[in-house]
1. Can you spot which of I, II, III the value 12.4 was calculated from, given it is mean count of other Cβ atoms within 10 Å over residues 46-53?
2. If helix-only ellipticity at 222 nm (-39500 (n - 2.57) for each DSSP H run of 4 or more, over all residues; to 500) comes out at -16000 when worked out from the coordinates, which of I, II, III was used?
Structure I
Amino acid sequence: MKGNWIMNGLGALLATGRGLRRGRILTGLGCLCLLLASTASSAPTVSLGTLIPEGTSYHRSLLEMAAKWRKAPGGGARLHIYANGKMGGEAKMVNQMRLGALDAGLLSAVGLSAIEPAVTGLQSLPMMFRSLEEVDYIATHLQPILAQRLEQRGFIVLFWTDAGWVRFFSKRPVLVPDDLKKLKMFTWAGDADVVEIWKKAGFQPVPLETANISLMLETDLIQAVPMPPFVALATQVYKAAPHMLELNWAPLIGALVMRKESWQKLPAAARAEMMKAATEAGVQNKAHGRAESLKAAQVMKEKGLTIHPATPEIEAEWRRTAESFYPQIKDKIVPTDILDEVNRLLKEFRAQPSQAPTNSAKQ
């Protein structure tokens with residue numbers, strides 16, 4: 001190994017140093033130190049962008065993965081994580097990856113769909129899933145298919161994750177769809193079809209980058225935001241939008257993807273260990289993230305957030321609204337084959353004797 005022959009060379013130099021002047025010894029030692037430093041820093045660098053806030057369990061799992069990558073065989077790799085949207089919104093990060101300016105991204109289905117539209121089948125179907133168990137069942141069957149499609153487009157999936165349920169946070173109470181229609185609501189920038197669907201249903205979507213949410217709430221340019229509770233807590237959004245509707249609107253799905261070209265440049269001896277570390281990070285990411293979202297809601301409640309439970313009557317009204325979106329979502333947002341497969345898998349899951357329709361905002 002390089003480290004061995006460098007240390008052997010250092011020993012040889014010291015052994016023959018008796019016949020050399022002190023200055024020559026120091027010069028030789030200096031050169032070897034430079035060589036050691038050069039070798040230590042020769043591990044490839046991987047840049048990773050994400051909107052995930054620093055300090056969250058999601059961010060910590062990435063840091064732990066980075067530590068394992070540094071220790072991987074063959075020198076591993078040095079992972080530089082740019083959290084908090086430092087590399088821009090998800091659409092921008094995808095473009096940067098395509099240009100080779102960014103190696104990897106932990107993206108939501110919104111960003112992933114800019115690479116492969118079929119990923120929308122896991123997230124862009126409001127109130128399609130009744131429980132996180134259903135989300136897991138669909139994901140288990142769809143994710144291998146989606147990973148293959150993403151690879152065909154030049155991206156390797158290192159792990160999948162989710163953040164539990166998206167809730168509606170608002171400046172004024174929102175209980176039923178008509179309440180939300182009176183408010184200007186954040187939507188992801190760059191998704192014109194989703195904006196159009198909301199508008200046709202009578203809502204007031206305002207497409208923005210996520211970095212602008214807090215400022216826009218403070219200036220009243222938006223008055224409502226759909227997001228998971230842990231994000232609302234981490235970004236302090238709940239202070240400007242102190243009302244949360246406890247409704248299972250949709251899961252927020254994500255994945256860590258890396259340019260195939262960047263992945264293949266990593267030491268061949270390291271890839272298996274690095275993929276193992278990524279898989280472990282994904283499992284931890286998902287489990288801790290779901291728990292963190294539940295805990296975040298309680299923490300925000302203690303700090304002044306008003307949580308409005310969704311009664312069966314309220315849920316039924318939202319479900320009618322959500323289902324009215326489906327004809328427009330089909331093919332325009334979620335490819336027909338993927339939507340058909342989601343429906344088939346849901347029917348299969350719900351037909352199991354141990355499964356009954358559930359509606360728990362705490363799942």
Structure II
Amino acid sequence: MTLPPPARVGQRVDDVDTPALLVDLDAFEANVRTMAAFARQSGMRLRPHAKSHKCPEIARAQVAAGAVGICCQKVSEAAVFVAAGIADVMVSNEVVGARKLERLAALARQAHVSVCVDDADNALDLDTAARGAGSVIDVLVEIDVGAHRCGVPPGRDAVLLAQAVNACGNLRLAGLHAYQGAAQHLRGVAERSAAIAHAAALAQATREAIEQAGIECPLVTGAGTGTFVVESASRVYDEIQPGSYVFMDADYGRNSWEGLPAFTQSLYLLATVMSVPTAARAVVDAGLKAHAFDSGMPLVHARPGLAYVKASDEHGVIEVAAGARAPALGEKLRLVPGHCDPTVNLYDWLVGIRGDAVEAVWPVAARGAFY
């Protein structure tokens with residue numbers, strides 16, 4: 001069951017029910033503009049990753065600013081965005097299983113749909129599903145460029161897979177998917193640059209090998225919020241896929257960003273102080289079930305001396321440093337999530353604010369779209 005929104009347009013932020021996800025619209029809009037301007041000036045195709053927000057309103061804003069389409073990770077997620085009018089959707093992931101492939105093939109009759117493969121048998125299954133649906137699906141051969149997740153090894157194995165895809169009547173080889181996810185949170189710019197230089201070299205050599213085999217390889221796509229500048233500068237990549245830039249989070253805040261485009265924190269978890277047992281401790285109503293902890297504890301925004309130090313299912317413990325102003329019972333605090341993507345997936349609504357007022361309430365329509 002989708003719960004009612006925690007806020008109404010025109011309401012004061014302090015009257016928003018909690019826990020709730022706030023989006024500072026000034027910061028969000030600036031982030032969208034900054035990334036779109038970078039892509040435009042660098043001559044890159046921009047395909048933002050919608051797994052960060054799962055929200056059609058945000059996807060439409062990204063496309064309006066110049067994105068060619070979006071990425072998502074699951075067929076059900078893609079279906080939400082196609083139904084919302086997004087005309088170009090890449091599933092930047094492998095899709096395995098007859099039902100999923102049938103649904104993907106049916107979606108390809110409604111929008112331009114592309115998908116990754118790293119197995120020839122999976123490509124044959126995808127071709128069968130597309131033929132049954134009367135659709136044609138663009139396919140990207142995914143290569144492992146260092147993240148050691150999905151992807152065939154670069155070089156000969158990728159060429160063989162490209163040949164298998166090229167032999168399928170209802171598939172069209174669109175290029176290579178070469179995403180180095182492990183590089184996104186390397187802290188230093190030099191570390192991230194070295195990781196992507198290696199990835200770009202593998203992608204370039206693989207593209208050349210595919211073309212030498214007589215197969216066109218028109219696109220190399222990849223990149224994330226932590227590295228998109230480096231992929232662009234390599235001139236190997238044609239398309240970038242950053243996602244978290246619209247929101248940012250505490251973990252991305254730990255990266256070094258010198259000399260890179262600046263993105264501002266726009267996503268906050270609004271929590272209410274539900275208990276003040278001592279002068280050194282307060283408790284908020286946002287615990288383990290309210291935000292993701294895989295990247296560490298959230299930060300308490302704009303309140304020096306307050307630290308979120310411990311969580312249980314429905315409680316978050318705030319430590320109050322000596323000399324700091326303790327929060328009052330019922331006071332609202334803004335937290336910066338450690339990891340924005342899985343935090344957003346916990347909520348049905350995003351509350352867009354400007355200044356002290358609620359300006360928009362957006363459904364997280366692809367929340368829970370795992371299959």
Structure III
Amino acid sequence: MYTRLFPPPERSFFLLGPRATGKSTWLRQNYSNAYWVDLLDPKTYFRLQRAPELLQQELAALTRRQWVVLDEIQKLPVLLDTVQAFLSAEKKRLAFALSGSSARKLKTGGGNLLAGRALTKQFFPLVRKEYGAEFSLDEVLRFGTLPEILSEKRPQLKRELLQAYAATYLREEIQADAVVRNLDPFSRFLEIAAICNGQQVNMSNIARDSGAARKSVQGYFSVLQDTLIGFFLPVWQPRLRIKESRHPKFYFFDCGVVRALSDRLDEPLDSGEKGFLLETYLLHELRFWNQAHRVDGSFSYWKTPTAEVDIVWRKGPRRVAFEIKAQERWRHDSGVHLAEMKAKKIVRDSYGIYLGEKTIKVDDILVFPVIEFLKKLAHGDLCP
């Protein structure tokens with residue numbers, strides 16, 4: 001059992017995150033005395049599907065102040081009408097924890113995320129500080145950090161669980177919800193998108209390779225975003241006079257899921273994918289700590305015809321750049337663009353991350369080993 005670094009909010013909230021990240025387990029640990037509505041339970045689901053008004057009657061019967069948990073609320077978004085009514089009339093008596101793995105159905109279910117009456121929090125796979133002393137970067141890059149996968153010690157079972165996860169995603173999140181009518185081109189798209197993880201998105205090329213229309217591919221990416229399986233990393237364009245790339249990059253939320261969807265779980269890590277997987281993992285850690293430290297900055301990357309920097313974190317005038325190298329030696333030219341951005345005061349601070357063992361300083365740029373970087377990040381030292 002892992003101790004999650006996610007303090008319970010003090011007011012009603014949505015808890016959104018991909019399947020198997022541990023949302024239900026965390027809710028059970030922190031809201032054991034709440035009134036529970038488990039929509040993954042078939043009996044509960046069909047009862048409320050036939051008569052949604054039953055929820056209003058059950059909540060009206062509660063006689064004391066307490067929390068109400070609706071687990072996997074996207075299964076029956078019509079219930080958000082009842083939640084909204086109680087939050088409007090009796091918000092001091094009842095508070096709601098609403099978990100979900102698909103923002104798409106919530107947005108289209110009429111509740112509109114309760115029009116700001118509830119906080120929205122994202123739940124991530126495990127980060128380094130949550131899973132204790134044992135750490136193998138290669139294992140994390142190969143299999144990711146979903147709790148069930150990380151706790152399993154047998155590589156073959158890790159592979160089987162991740163393969164099942166990918167199949168379950170297709171079956172339950174896509175086919176069962178009728179989000180995509182034809183699964184064959186979507187399945188091909190998933191494999192191609194996973195192979196292109198961390199690279200600039202070219203919709204036309206992906207459409208050609210997956211045998212789908214360009215408009216369909218745009219819709220497929222929206223599905224991945226709405227089901228929280230992946231996200232776009234946009235281009236930062238601080239100065240319009242510079243010809244900068246306009247193509248975003250797309251990253252999946254977990255390295256193991258990337259490798260499962262690209263059918264590479266049986267293959268050892270190779271240099272061609274290692275760099276992109278390392279970026280995927282470190283972006284996961286950055287996004288988690290961005291929320292955990294409540295700094296709420298945004299992430300992007302910077303690219304011109306002659307330069308590229310992997311990640312830029314920004315909030316208002318504060319800007320921090322990161323360059324990631326999946327190599328044990330930090331070459332002199334590895335941080336040249338970081339140094340340029342810092343010298344020109346495009347960003348306030350610049351950091352390198354690499355696979356070496358020692359923290360070094362090159363051209364006024366601090367370069368951290370991955371482990372040291374993760375410690376600094378957890379302490380809030382790098383994105384204040």
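Every number in this text was worked out from the coordinates using simple rules, so none of it is lab data. On a predicted model such as this, the values are computed, not experimentally measured, just so you know. Cβ atoms are built from the backbone, for glycine too; each structure is taken alone.
1. For mean count of other Cβ atoms within 10 Å over residues 46-53, the value 12.4 is produced by structure III.
2. On the way: I: -16000; II: -9000; III: -11500.
Label of the source structure: I.
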